[in-house]
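No value in this document is a laboratory result; all are computed from the given coordinates. Here the structure is a predicted model, which means the values were calculated and not measured. Cβ atoms are built from the backbone, for glycine too; each structure is taken alone.
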Structure I
Amino acid sequence: MISRYKATMDGVLLNSIHEMLQVLDIRYESSEMQRNMARRASGSGVYATNPYRQSTSVTIDFELHMYNTRERHRVCQQVIQWARGGVLRTSDMPGQRLHVVCDSYPAIESALRWTDPLSVTFTAYALPYWEEEFPATATLTNASGTLFVPGNVAEQGAKVDAEITANAALTALTLAVGSNSITLSGISVPKNGKITVSHDENGYLSIKYGNTSLLNKRTGSDDLLAENGKTNTVRVSGNATCKFSVRGLWM
C-alpha cells in the first residue's frame, strides 16, 4: 500500500515486506537530557552538571490490512525478522541514521480486529543520537587544516576515524582534532604502510597497523572527538598522509 512514511532497516524498506503493509506513523521520543545534581553549600538550589542522554527511541506504527488471519500472522513474523537489524533510517530524517535494537516487537492481539494498527519500537543505547549517514572528511599531509562537522549535539563529541599512509618509514605519529590529540610512539611502519583509527558499533576505539593493535603505543587523549556543528582544526604530524573521517551527531 502507498504510504507517506518510510523506514528502512539495514537498507531494507519496511513497506517492501508486503504490498498490504502500510506505515501509519513514525513517533520519536522527546530529547530529554539527564544531569548530575549537586546541592549548593548553602541556601536553596542545586548545581546541574555533566548533561547526558541515556537513550532515544523510535516507534513505527503500521497496518497489515489483510483479512486472511494466517497470512497476517505470517507477514507479522517477517516484520519481526526485519526488526532484528541494527541501522534504522526514516524518510523524515534524510541523510541520517540511528544504531538501534528492537525493544518491542509487533504482536497481533486479535484475529477478529484485522484492521488494528501494530507497532514496533527501537532504542539506541550505545549512541543515543542520530548520526550523519555520510562522513565529513579532510585529507592532510604533515599539516594542519580544518573540517566542518554537521550536527547539533553539544553534550557529546563525534568520534573521528582516520586512515594514515606512511610516506616514509614511521616510528612516531601524532593526530589532533581540536584540543584532543593522540601520539603513537615506538611504532615501526614501513613506507606506504597503513594505520587505521576506527570505532566499532559501541564506540570503542581501535588503532591498527594491519592486524596489529597499536593501542599500547598510544599516549595523549583517550579518543579523537570533534565538535558537532562547528569547524574543527585537524592536524597530522609525521611523514604521513591522513584522511580524517567523522559523522556529525543530531538530537
Structure II
Amino acid sequence: MSSIIFTTAYKDICRESWNHYGRTNERYFTAFTKLAENIQYKLVVYLENNIKDEVLKKGPFSDNIVFVDMQTVNTFYDSFLESDKKIIGSEQYKRLIPHDRTINPEHVFSEYNMINHSKVNFLQNTLTIFPEYDYYAWIDFGSINENVTNIPKTMNYDMLSPKIIYHCLQNPHYPRRDEINMLQTFDIYFTGSSFIVHRDLVGEFETLYKQKIVEWQSNGITDDDQNLVLQIYYDNPELFQLIINPEWFTLYKMVSS
C-alpha cells in the first residue's frame, strides 16, 4: 500500500509592498487555513517563528498539520540569494528581458525566485524527518488552496509512477526551448504550485536543481521554478511523469480517485 506526505512553506518576502502582483500575508493565511482544514494527509508546514505565531491564531489545527521552523532547513534562498540579486540587477541580465516582461516578479525580485527554488529543500527535509513514506508531495501555501477542490482528497496511487510528477499546462516543445528563450516569453509549461516526487528521487532532484542554479548563475541568468524545472526535464526526461491539463492547479484533481 503506497503512502504520501505533503509539504508546504511560507516566507514573508514583503509581497504586499510590490507595485505589481502584490499579495497580502492575510490572503496567504486565509488560503492556508482552507488547506489545513481540508487535507486529510499529513502536512508539514515550514514557517519562520513570527509567521507561525500569526498562523496559529487561525487555528486550532488538527494533528496531521505539523509545523517546523523554516530556519532549521538549509535552503537555496540562504545559499544563492545575494549572488542572484547581483544577476537580477545587472545590465547584462536586463538586456535579455523584453520590455513587456520587465515587471514580472521573476525578473525583479530574487527573493521570489529563490523561495520558489527552495521548495525542493523543504521536501528533502520532510524526507529526513519523516522517512517512511513512498511519495513526497508539494502544495503551495497560497493561491492553489483558494478553491478547496484543488486540495488533495483520495490519492489514486495507480496513477503515480516512481518518478518526479509535475502538472504541465501544455506539453513541452521539441526541439528544446532553452532558458534564454523562456526568459523572453509568457509561455508556461511546468507549474510549480504542486508536484510529487517518489522517495527514491527526492535527493537526486535536489542535486539536479542545485546544479542548474549554479550553471545559471555562472552564465549570469535567473528565473523562477517554472523555467528551471523545464530545463531539468529537458536534461532528464526519463525521470519525469507529466500530467497535462491546461487548467491551473489541477494536479491533485487528476490523480485522485
Structure III
Amino acid sequence: MHLAFVLLAEPALPAPQSIADAYRSIAPSAPPFLGEASDKQDVVALSSKSGSFFVSLIPLPVPKGEAESAARFSLGYFGRGQTLGPHRAHLIVPFKAADGLTPFEQVQTFARILAAVIVASGAIAVYWGSASATHPADFFVDLARSMDVPMPLWNGVSMARTTQRVSLLSLGMNQLGLDDLLMTAPSNEANEVLAYFFDLLAYVGRRGKRIEEGETVGRTADEKAQVRYVPSPLDPSKRVFCVDL
C-alpha cells in the first residue's frame, strides 16, 4: 500500500470524474481510472487495471508540522527562497497496486495518481511520507507530465555542502526495495552532479536491483567511480550505496 497527503488551501473533495480526466491527460497511454460508488460523502474511490485508490477529505492540516518539515527535502523548493505555506485541509490518498506490477511500476503509477488529484483539487502541495518530502504542486505536476521517470518526486534529497564538497542523499528508494544513494562531489559541480544523481537513481530503479560493491559508475566512459556501501549519515542502522566523484 502506498500513501500520501495532498495539501489544500480550503477543504473540498474533488469529483472522481475530474480526477479520472486529469489522470488521462497526465498518463494518456496508461490504463484509465474510473470512479466507483461510495456511501461516504467525504470519500471518492477510483480503480483501473493498475489498481485502486481512495481520496478522503480531512478538514484539518497534517498534524505536528510533518508536512512543513519535509519541504526542506524537496528538490522543488531548492533555490526558490520560500517554504511551504499554510494549509487548512488535506486529502488522504492510499493506493493499492494490482498484482503483477513491479515496485517501479507501482511508484510510477502512484506519482501520476497524486498529480491527477493535485490538478483536480487545486492543491498547493503533496506530502509523500515514504519519500520524506513535501513537494510544491506545480513542481509535482510538471515532473509527472514531462519526465518518463520522475525520480525527484519519489525521493526527497538531503544535501550537505562545504566550500570544497557537496553530498546528496536520497530518501525514498526503500519504496522499490532498494538502497538509498549517497553521492559526493566537488562543490563547484553541484548542479551537474544533481542531474547525474537522479539519473543514477533512475537507472537502478528501472533495473530493479542494487549495484554491487566494487562495481564502477560514471558520467562518461572514462569516469569510473567505485561503488561502496556505508552507514547512512541520517540513520547509521541503515546502509546506503556511496559514489564519490
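Of the structures labelled I, II, III, one was used to calculate distance in nm of label points 7 Å out along Cα→Cβ at positions 7 and 103, giving 2.7. Name it. List each step's numbers first, then the result.
Numbers: I: 1.3; II: 3.5; III: 2.7.
Matching structure: III.
For distance in nm of label points 7 Å out along Cα→Cβ at positions 47 and 175, which of the structures I, II, III scores highest?
Largest value of distance in nm of label points 7 Å out along Cα→Cβ at positions 47 and 175: II.
Matching task: 13.2 is the computed value of mean projected area of the Cα convex hull in nm². Pick the structure from I, II, III.
Derived from the structure labelled II.
Match the computed value -2000 of helix-only ellipticity at 222 nm (-39500 (n - 2.57) for each DSSP H run of 4 or more, over all residues; to 500) to one of the structures I, II, III, and report its label.
I
If distance in nm of label points 7 Å out along Cα→Cβ at positions 135 and 191 is computed to be 1.6, which of I, II, III is the source? Let's see the in-between values first.
Working: I: 2.7; II: 1.6; III: 2.2.
Of the options listed, only II reproduces it.
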